[in-house]
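Where a number appears in this text, it was derived from the coordinates with a stated rule and is not lab data. All values derive from a computational prediction rather than experimental measurement. Cβ atoms are built from the backbone, for glycine too; each structure is taken alone.
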Structure I
Amino acid sequence: TRGNVFILPTKPGRRIHLTRNPGTRYRGARFSADGKSLVALSDATGEFEFYRLPANGIDPAKKLSADGKVFRYFPVPSPDGKFVAYRDKNYELWLLDVAGGKSRRIARSENYNFSWLSWSPDSRWLAYVVAAENSNDRIHLHDVKKKAGTPVTSDRYDSYSPTWSSDGRFLYFLSDRNFESLVTSPWGPRQPEPFFDRTTQIFELSLVKKQRSPFQPKEDLGEDRPATADGAKSKTQKTDKKPVRIDLDGIAARISLVPVPAGNYTTLSAADKQLYFVSRSTTKKRTMTLKAIRRDAEAKPVTVLSDIKSFRVSGNRKKVLVHKDDNLHVFEASGSAPKSLTKSRVSLSGWRLAVDPTTEWRQMFVDAWRMERDYFYDPNLHGVDWKEVLERHLPLVDRVTDRAELNDLISQMVGELEALHIYVRGGDHRDADDGVSIGQLGAVLRRDADRGGYVVEHVYRTDPDLPDQVSPLSRPGVEVEAGAVIESIDGVPTLSVDHINVLLRNKSGRKVLCSIRDLRAKAPRRVIVEPVSSSRAADLRYDQWEYTRRLAVEKSGKGKVGYVHLRAMGRTNIAEWARHYYPVFQRQGLVIDVRHNRGGNIDSWILEKLLRKAWFYWKPRVGKPFWNMQYAFRGHLVVLCNEKTASDGEAFTEGFRRLGMGRVIGTRTWGGEIWLSINNRLVDRGYASAAQTGVYGPEREWLIEGHGVDPDVVVDNLPHATFRGGDAQLDAAVKHLLEKIKKDPRPVPRPPQYRKR
């Protein structure tokens with residue numbers, strides 16, 4: 001919505017545009033309990049303040065606060081409309097008195113920020129979640145009347161997503177307390193580790209002593225006490241909503257399990273008579289399924305909708321909003337799916353929004369400035385006069401002519417902070433959406449009219465153990481070698497066009513018929529080739545570099561030295577570790593190459609593996625001894641780094657050096673270590689990432705940022721020698737390891753003599 005607020009009808013009706021203030025951004029709009037207004041954040045004053053927006057789109061908005069100083073997160077209005085709860089970037093939790101316009105801080109955290117804010121039905125109590133000293137999430141209740149907070153769950157387990165029953169007698173929440181590993185032992189390929197699946201359970205917290213749960217079966221003895229499920233009223237209960245009563249004494253012990261099997265759950269929300277929650281799969285796609293259970297002793301959990309993105313229960317607990325595919329659906333909160341997804345769909349057709357780019361760019365520039373101020377790890381912004389920086393750069397926004405230029409200007413501004421982990425990317429660039437990709441054959445080609453086509457000078461060499469990742473020209477049945485000539489593609493001579501790429505336009509992933517004349521062959525042969533994308537072709541070049549490094553180590557290391565290269569430190573890169581470390585874990589030397597490493601966050605995974613030590617040996621009746629800890633590396637280690645080793649690649653390198661694991665060889669690394677966040681998005685989804693978490697060592701000095709990691713031994717790969725195929729850094733690593741192996745061999749100790757009685 002580009003920072004605008006709209007109300008969409010769930011049935012045929014009027015789409016209401018509540019905000020028509022060019023150059024102003026609105027965030028986090030939330031309905032009031034009566035539905036007559038919304039509360040939202042707006043930067044109309046230069047800082048984000050809370051405003052009340054009439055839902056009719058006609059009456060004027062009313063400013064509710066005037067004390068904005070730091071980034072505030074979404075408002076959570078109380079049911080009676082008297083308060084707005086919110087949290088800010090300084091890890092503080094606040095209550096805004098709507099009538100008085102003043103905010104009161106009710107809690108502050110030194111660990112992580114607050115989350116999962118939830119009001120009791122009578123607006124007296126606010127439930128929220130904050131991390132304890134041991135980092136476990138803990139649920140607290142704040143009494144608005146007494147201005148006091150109380151933790152109501154243990155810090156032994158993560159507890160989160162609190163939601164109130166509509167009568168205020170129960171608080172339901174999720175907690176990770178079920179630990180059953182799918183992996184039963186550390187024995188097996190690649191040293192399997194425990195994996196705890198389905199850790200989450202749903203709990204019911206009784207807020208009043210001696211009341212029966214709606215999930216509890218009816219009593220067999222004596223007069224049955226009525227359960228307190230919503231809507232079931234006792235003879236003495238009035239129809240008017242009563243104030244919520246909470247017996248805090250011993251409250252943490254009054255929990256019970258909701259009869260739902262443990263799973264991978266998130267986002268618990270109570271409707272009138274149902275509990276809704278999301279179940280996440282453990283597959284790579286992480287699909288989400290909406291489930292529900294009726295608050296009844298006989299109820300069983302049911303699936304409502306599969307493959308959803310998110311959901312929310314309406315304020316009156318009567319409806320459910322679901323985001324599925326690219327659609328929004330609203331239907332009755334009955335615990336079942338709508339009879340027709342088509343009829344439940346909210347109309348998003350005809351969505352158009354007029355945008356004045358120059359006005360929007362100015363707002364985005366100031367927004368980027370403001371969010372860097374509020375997110376940056378150093379509150380003093382490295383001593384930079386941040387207000388002066390804005391005043392100096394803001395006039396230049398009027399000269400900006402497109403979105404890319406705005407990113408350039410934002411980059412100049414945030415560059416004043418001298419922090420490397422700030423990236424300015426994205427935004428509405430209006431790029432053409434009719435571009436045509438060029439298929440690639442995974443080889444170096446040269447036009448040669450004398451030979452009648454394009455000569456294959458080189459086919460990228462990659463690991464033959466991974467046939468799905470080889471060059472298109474190396475696949476079985478194609479097997480094109482250097483010196484062959486590509487004479488035609490799909491019957492069109494390759495010399496009839498200006499460049500062979502003309503014949504490969506829009507052919508990525510599509511099979512083509514190639515006429516190939518092999519070297520010294522009298523006649524061409526026809527083969528089916530499936531070109532790859534440009535990005536995959538770039539990966540093939542990288543694959544070749546990595547594969548040839550490994551072959552070089554195998555040769556020069558005489559089979560005693562292994563080689564592992566990590567391109568980055570993300571989820572997919574742990575697969576590189578598993579693929580290349582475990583086949584060579586038993587060798588006496590190992591090169592861990594993090595040159596060109598783009599960073600990520602798995603340094604602790606790799607360092608932990610390298611910290612494992614062999615402390616005893618198993619000797620079977622037949623065969624060689626083997627050691628415990630499984631797959632521990634017993635030999636000598638070297639890490640290779642260079643000026644393109646970045647971020648978490650640098651953290652790994654520094655950790656390796658500080659933990660005394662071995663020698664670091666290469667050149668000084670990039671020098672960016674303040675951990676970043678890209679949550680601070682602009683109205684068009686662009687961002688200037690925030691460097692928001694600094695890193696320092698036990699000696700109280702900031703690490704890596706602005707300087708990088710210095711290797712123990714400086715070895716540079718000079719351009720000409722590298723162009724000719726040399727790798728001085730790799731040669732130095734292997735030489736060092738062979739010397740260490742000679743001086744300090746690490747054979748497996750021979751077993752002792754067997755005992756005799």
Structure II
Amino acid sequence: MRPFFWICYSTLLLCVSCGRSGTDPAPISEPPPAEIAVAPQIGGGEDWPFSGGDVESTYFSRLEQINRKNVSELGLAWEFPLHTNRGQEATPIVIDGLMVTSSTAGRVFALNAVTGELIWRFDPVVDMQVNRTVCCDMVNRGVAVANGRVFVGALDGVLYALDLKSGNVLWQADTAEGSSRGINITGAPEVAGDVVIIGNGGAEYDVRGFVTAYDVATGEERWRFYTVPRNPADGPQENPELEVALSTWDTDSRWDIGLGGTVWDAIQYDPAFNAVYIGTGNGGPYHRAKRSPSGGDNLYLSSIVALDPATGRVKWHYQETPGDSWDYTATAPMTLTMLEIDGAETPVLLHAPKNGFLYLIDRRDGKVVDAHSLVFQNWTSGIHMETGRPILTPENTDYSQEPKIVFPATTGASNWHPFSYNPQTGLYYGAVLDMGNLLMTTPGEKPFREKAINSDASIMFGADLPVLISTLPPFLQEMVKALPEWSRVEENPAKSDLRAVDPVSGETVWSAPYGGWQDRSGVLSTAGGLVFAGNVGGVFTVYDAANGDVLASIDTGSSIMAAPMTYKVDGVQYVAVMAGWGGGGWPYVPLYGAAYERRNDGRILVFRLGGGETPKPGLLPPLEPAPEAPKGLFADASEDMIAKGRALFYGNCAICHSNQHRSISPDLRRMDPSTHEMFNDILLDGLLVENGMPAWGDLLSPEDVDAIHAFLLAEQRRIRERELKLQEEGLPLDQPSAALLSNF
């Protein structure tokens with residue numbers, strides 16, 4: 001799964017519907033000891049040429065003009081409006097005074113890094129019908145720059161190579177190649193020598209995961225690596241490693257659904273060992289019993305796979321979550337570094353995926369050097385260090401037959417938000433969420449639906465479970481409350497914080513709380529002894545890297561999720577971050593979010609010493625009761641019709657339309673008369689496709705659409721009555737939201 005998404009409502013719940021294994025790795029040619037010891041200079045310098053600052057993706061900077069002593073003088077140098085209200089997750093790149101970054105759906109902006117002046121802009125032509133199979137907002141996590149080219153993946157699966165100076169298109173490649181599957185791109189490309197590599201998302205829908213390498217100069221496809229096997233009835237697998245992987249799947253697996261394993265984010269080039277590491281995603285459907293009934297590790301789901309950048313062949317793999325049933329994708333960003341392990345300098349890959357562990361993986365052979373538990377987790381009792389395999393505890397977490405409360409949640413202990421490794425402090429800084437969730441699945445096998453959700457699971461997050469449990473049938477309530485983890489949910493629903501972790505010992509040296517369980521962000525650390533991180537409340541905070549003391553904070557008025565970066569031009573150090581609420585799992589804004597109070601204006605914020613005040617986006621108007629529904633329109637709809645509409649809405653629409661007061665997508669309980677009039681044209685015929693609202697006429701009948709409309713009208717009438725009463729009593733209309741992640 002991509003970061004995550006949910007269906008939100010306050011009063012009604014509808015439940016509808018790693019170990020090392022397989023192939024013997026080809027050995028990686030190990031450089032001589034001297035070559036290992038002499039690594040490229042760690043961290044970004046005056047330029048920030050990679051999303052992570054350096055080839056190791058440390059998100060660390062060697063700059064120290066801004067430091068502990070003077071950071072209190074930090075102020076705004078300039079801001080740039082992105083003209084969107086969608087989530088911003090990219091980290092800009094700066095080379096020779098030119099800032100390049102990406103935004104919604106793969107737009108690219110090139111700016112003067114000193115003044116913020118627009119140099120050029122690229123807007124890909126995207127068929128927004130693709131939005132129907134984008135689980136987690138129209139975000140984009142960045143560009144790659146090499147050989148005078150800017151590489152970006154557009155939402156519809158097209159990879160572009162742009163001229164760095166002009167923004168002109170040099171070549172483009174359709175990675176989906178006309179596929180009817182739900183392929184999309186939100187991740188950043190990665191350049192590895194003379195090839196550029198890109199993956200995709202869509203495992204919740206119907207995608208078989210893959211990455212593709214293209215010639216940097218020409219755009220010619222060099223190779224493609226599929227992360228899971230295809231149906232053997234369709235012929236031999238594309239390479240020997242997939243033939244071996246096939247043995248870890250049931251012969252009657254859900255080949256029709258695609259099986260997932262999408263590489264929607266993490267791709268990391270390692271020139272020291274001539275390898276490209278990819279992090280693979282969850283399976284489809286979610287539970288192994290649904291997609292591979294007889295079990296198996298289901299390679300290469302939820303794995304780190306080392307590929308040869310010249311051929312795409314597997315060098316080694318490590319499966320972090322064998323047979324993943326909990327959406328524990330291995331797609332979180334990776335960090336490459338050298339650590340002293342048992343007295344020896346060891347080249348390691350640091351990785352904190354969703355499953356709750358921080359892994360230290362030897363980059364030479366994929367063996368696990370160590371694994372530290374970051375949060376409480378009950379899907380395993382630990383890692384068997386000789387094999388690297390987790391010791392699974394199905395009695396705690398197998399929800400194929402009955403509900404289970406599983407830790408960590410599908411939101412992940414860590415997610416796409418980049419960590420930062422500081423070689424001076426030896427600490428690894430990142431956002432960590434300690435929360436579980438209730439997992440359920442429907443009995444039997446569901447038929448395949450093209451370009452529709454096929455995950456077949458329903459989820460309640462731990463923070464909301466004490467409230468939402470009352471909406472379950474009584475017998476289910478009793479089952480859930482009898483689970484051993486129920487008391488933990490009641491006592492500590494969720495905790496999100498920024499942590500400084502010693503990667504060798506696993507010790508948390510210091511931590512700082514975020515505002516709530518939806519609140520996480522990427523991190524930057526610097527040689528100035530600083531750690532920078534934003535939050536959903538809009539505060540950009542600077543911490544002492546050694547002890548976590550707050551040294552400075554700037555209230556920007558804009559929710560911040562992305563990782564900051566820093567650069568220097570003409571002797572002046574700048575710090576930049578992209579701001580804007582959205583992304584996976586956030587169709588609505590939490591009450592503590594800046595975007596709950598103010599416009600969710602996407603923008604780039606750049607700071608320097610001696611800068612000025614940071615202007616805040618305008619305040620949103622006060623909440624008003626829902627408008628009156630058109631008289632007579634489905635006013636006499638039967639209970640059966642409304643129930644059908646409710647099921648269809650939660651099965652198809654609520655991924656985006658959370659139906660909350662403040663949301664990045666329209667609250668359909670508050671439609672005005674003109675929208676009601678166009679309702680069928682919008683859903684069936686795609687009247688608003690260009691605005692990002694896809695057509696559903698191939699999947700929904702006119703009768704289905706009428707049922708959805710009847711349900712929404714019933715909701716509109718219900719909440720209008722409630723809100724008018726609250727207004728009359730002088731009470732606020734704000735209502736805390738509860739969330740159900742429903743993948744069915």
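For distance in nm of label points 7 Å out along Cα→Cβ at positions 574 and 614, which of the structures I, II scores highest?
For this comparison of distance in nm of label points 7 Å out along Cα→Cβ at positions 574 and 614, the top structure is I.
From which structure (I, II) was distance in nm of label points 7 Å out along Cα→Cβ at positions 318 and 366 calculated, if the value obtained is 4.1?
It was calculated from structure I.
Determine which structure produced the value 1.44 for Cα Rg over 2.2 N^0.38 Å, for residues 446-581 alone, calculated from the coordinates; the candidates are I, II.
Here the read-out was taken from II.
Of structures I, II, which gives 13.1 when mean count of other Cβ atoms within 10 Å over residues 54-61 is computed from the coordinates?
That value comes from structure I.
Looking at structures I, II, which one was mean projected area of the Cα convex hull in nm² calculated from, given that it came out as 47.3?
I
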